[in-house]
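What follows are several structures.
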Structure P
Amino acid sequence: MASNEHKNLNDINRHNPKGFEAATNNTVLGKNIGTSATGTDGSLVWQGKALMGITTYKMQGYLTGATNYTYGEDIADTKSPFEMALDYGTATISAGSITPSDVFRCGQGQIIPEAATVSSISGWVTSNGGYVVTVALCKVTPAAGVTTALVPVAIDEIAVTGASNNNKLVRFSDTTMTLDPASVAAGDIIFPMIKEATAGSTIYMNLTVTTTAF
């Protein structure tokens, strides 16, 4: 092996990583998410340390199940933020839309503070019915001053079967999102929606969403 290989050089002879001189202080070198299916084509990026790490978002609510998706009440409603009684109008997320005021005032909506990837969803559901309940985590990307209705994007949809008793918890979790990669931008709003295969059960949902900044 050659003695002048990079790994064999003394500290004073080793060069800094690409972009080091132009990088601002208090940053670390990483790799952005890229676009390939293998997740390996990202580019080197210097990112502020304050944006590194994991953020968690807690969401919980209750509803009387419907075959259409439902989402959280307006914050002006006395049962907000927990009641999820607003009818989305369809059982397919991509087939509907929500006005900017509705999604902005949704009691469970969480505004993303920095570019990140949704890395996990973990929670519990109870239902006094024995039907399939689907929990969806959605995102919208609002634009300032624009009144056009927003079509949510499903970050993930998780189906569980109710245990016919609100004292029997049903566990769900996922680390493989519907979106690949499940990226969210600063200013995006994430929120849950729920539907039931056969309407009428009383359903309670409690979950945590984890994002990893990049």
Structure Q
Amino acid sequence: MSRAETYDKQFAKNLPLEWEIQILEQNLKAKGKTLDIGCGTGRLLTQLSPKEYDLTGIDTNKEFLNAAKDKLEKQNVEVNLVIADARKLPLKTETFENVYSTGNVLGEVDIHAKDRKLMLDEMTNATKPNGTIIIEFVHRYWNFKDLLYWLWRYFATAWKKIGGSSSEYGDYTETYQIDSLQIKLTYHAFTTHEAQKLLKTEGLATTMKKRGFFFHDWFFVIGSKTR
């Protein structure tokens, strides 16, 4: 099984696609140039209408972009796909009315606090004045059981940090099966306060949309660039 197939079958299928589309369509500026940060295999690009949005997708993974291209061609949809790292976008400043990122891209493997700052700097720079930045995060506390789990993780992470590890409070590990090989990857989960603070450091006015109440799995922070 290829990495693109693994992404679609094991990761993407667990994301709340209908809810994500609802939030994006409610908050994206119609008819605007729109940038998908970490577009993967085109999971959301294939859902958004090119009649409403001038779409560009970026990802660091060429295999993912090729899979996205195949899906879009089958739909007869043209989208600009660019292989790039969100920490250093090869794009002109203030180009897009909309910039969004879904699926907890800011919490992915090897993305740490300093990287998130670089990514948000780039996303903000790419957004036009009065534009919109929409970011989806995985929540740190999904339910009461997870709350107890994360309390334990704080102690485990503190021990790792004493040993010089780059682990952060809120990191968690997922196991993926690729053919006969098991791969463990570490991600970062966010509190709502932590996520909003990230966008506010960019001078963005923020609102939040949760998929649930106190205990919830996914949430969006929507930033408005007022300068």
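Out of P, Q, choose the structure whose coordinates give relative contact order in percent (Cα under 8 Å, 6 or more apart) equal to 18 when calculated.
Details: P: 29; Q: 18.
This value belongs to structure Q.
One of P, Q was used to compute helix-only ellipticity at 222 nm (-39500 (n - 2.57) for each DSSP H run of 4 or more, over all residues; to 500), and the result was -500. Which label is that? Could the numbers behind the result be given before it?
Details: P: -500; Q: -9500.
Value -500 for helix-only ellipticity at 222 nm (-39500 (n - 2.57) for each DSSP H run of 4 or more, over all residues; to 500) corresponds to P out of P, Q.
For which of the structures P, Q does the calculation of Cα extents along the principal axes in Å return 74, 42, 28?
Details: P: 74, 42, 28; Q: 50, 46, 33.
Going label by label, the one that fits is P.
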Matching 1.6 (distance in nm of label points 7 Å out along Cα→Cβ at positions 108 and 124, computed) against labels P, Q points to structure P
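Rank structures P, Q by mean count of other Cβ atoms within 10 Å over residues 68-75 and report only the one at the top, that is, the highest. Before the final figure, lay out each step's value.
Details: P: 21.2; Q: 15.1.
That would be structure P.
The numbers here are math on the coordinates, done by the rules we state, and not lab data. Quantities reported herein were computed from a predicted structural model and do not represent experimental measurements. Cβ atoms are built from the backbone, for glycine too; each structure is taken alone.
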